[in-house]
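What follows draws every value from the coordinates through simple rules; no lab data is involved. In this text the structure is predicted, and so the values were computed from the model without any measurement. Cβ atoms are built from the backbone, for glycine too; each structure is taken alone.
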Structure 1
Amino acid sequence: MNRPLPRAATVALCGLLLIASGFHAAPAGQEMAKVTAVVTVVSADGMPVTGLTAADFVIRDEGTKRDAASADSLAQVPLYVTVLIDMAKPPMGMIPPVRDMRLALGNFVAAIRAANPGAQISLVEVSGAPVPTVRFDAAEGALDAAVQKLSPGQNGDAVMLEGIAEAARDLKDRPTIRRAIVSIDFGSPDTSGESANRAAIDGVLEAQTSLFAVSIRMPRQVTSRRESGLTAAVDVSGGTRLTAVSATGLDAQLKTIAATLSSQYLVTFMRPGGVIKKLSIETTRGQKALVGALLR
């Protein structure tokens, strides 16, 4: 269920936004500027990566190693997540993944709430058009009820890229620096044109939201036209691309995403002023870190 944001989380968000608002490029004549980034540490075992400090991050800025000046956990900062679920009829030979879909989504919602009780989650069913089923301001219990009623089987495409663009527009003005879209498709056709690819990419960039895309594809299944758009939108937004060959793998994939979303930090470092062309971050333990929104 979607709950009001707790006061502590709201205070934490306000504090971090005030901190972030001070990260401007240094005035002319000064060599270095302070930059801050929303960094998501990828969970390797389905458990949140907690307790990291500045010393735990390795930053490479266009090949040059930078030291992190600070690293603050975002675990209790309000998180907004939109889940897009493919409701198109499964390809011939695939059993409709009703049970696996409901189980995996139910566990995902529970994991997000356990890590951040103030998290806001919306649900959008995608077939011939993206249709919001549960909005962020839905009544208590609406999300849980909707998840347990999901039943794919609609004829036609699942226009996932259009759904991503619309979800990004909805997330853009949400009062937080933590925004995410989770898309789940089962290899259904997507006849969206090239413009849909561009709209999805531009949407996640403008909204500063990360895209986590999960695709369930049977071996030898024909690749959907949405693949290039999903991959590009994931790459530019600081998200991840996950696949499985059976709907039974969906639960593990969503568990990983929930843990990853619970492993976010606000990392600051110093660099010369100017455009950042290539930035990569990992931990001293070798864990990959996804670079999301850059705040200055």
Structure 2
Amino acid sequence: MGTLVNFAPELGHWISHNLDRGCRPADIIANMVQQKFDVDLAAVLVQAFVDARLNGMPAPIDSLTLELENTQYQYETPRIAAGPIIHTADRSIRVRVRIARPVAVVLENVLSNDECEQIIDLARVRLQISTVVDPASGTNMPVDYRDSEGMFFRLEENPLIARLDHRISQLMNMPVENGEGLQVLRYTQGCKNEPHFDYLIPGNDFNKQSLLRSGQRVSTLVMYLNDVEEGGETYFPEIGLSVLPKRGNAIYFEYANSLRQVDPKSLHASSAIVKGEKWAMTKWMRERKFISVNTKESSH
């Protein structure tokens, strides 16, 4: 049975206005959460407006009937292995913290100091201003809420990256071919990444085609390549978790289940760098083999 949710017409106008001007649905949801909206309600409200546009239907005006029992994310057995130590073919990785909702695991010694240095050296000469996909055109563009520099390695492009792709695949318990290429990001003083989701929302043709090719993103591993003097934490505002960047450590989290639901509690961000700089490397896993139209397929 549906549940009637009433909302102010001004809220509907605000959502529509922000969609009109090209804001990402994830950013609209994050803004609502900052204004004390429940994250699940914010997610289904914004998705209703997105769906209305995609289907050529009128947007809701001041109420919406939601099958809330069907929209609640159903948690399943985590993909990542249980226990205090996760063994891969070439490394034993220690578990520091496990969280159930969202599924999140803080990990130690995912990378060695030498591996971190090698990755930074290889990435430094290939850095470009980080971009996201423009919701209107589907092209990559820089935005003010993501002010880092970044680059992508091709899957298994050299012996080091191949070794890491295989280690990370075993850690995330997904096939190597399902992984997007490793992305390295560099944040300098004052740089940050605002609250966002890693799963893809089909609000533009680029994301729709990517979802058709490779399926949804299901999990993320963020690895820290250096110690940061101050700032740069990865934080999850819905659960109050803040992970300090420490060389070789990582945060793993999941946000898509076998029912093809996505978890809005996976909302996360990178806080501003106060002192020093931050180097991080990210791996996204897909439902199926990752097939990109180019080597720079970006998030959202």
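Values computed for the structure shown
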| read-out | value |
| --- | --- |
| For 21 (relative contact order in percent (Cα under 8 Å, 6 or more apart), calculated) the corresponding structure among 1, 2 | 2 |
| Top of 1, 2 by distance in nm of label points 7 Å out along Cα→Cβ at positions 117 and 189, largest first | 1 |
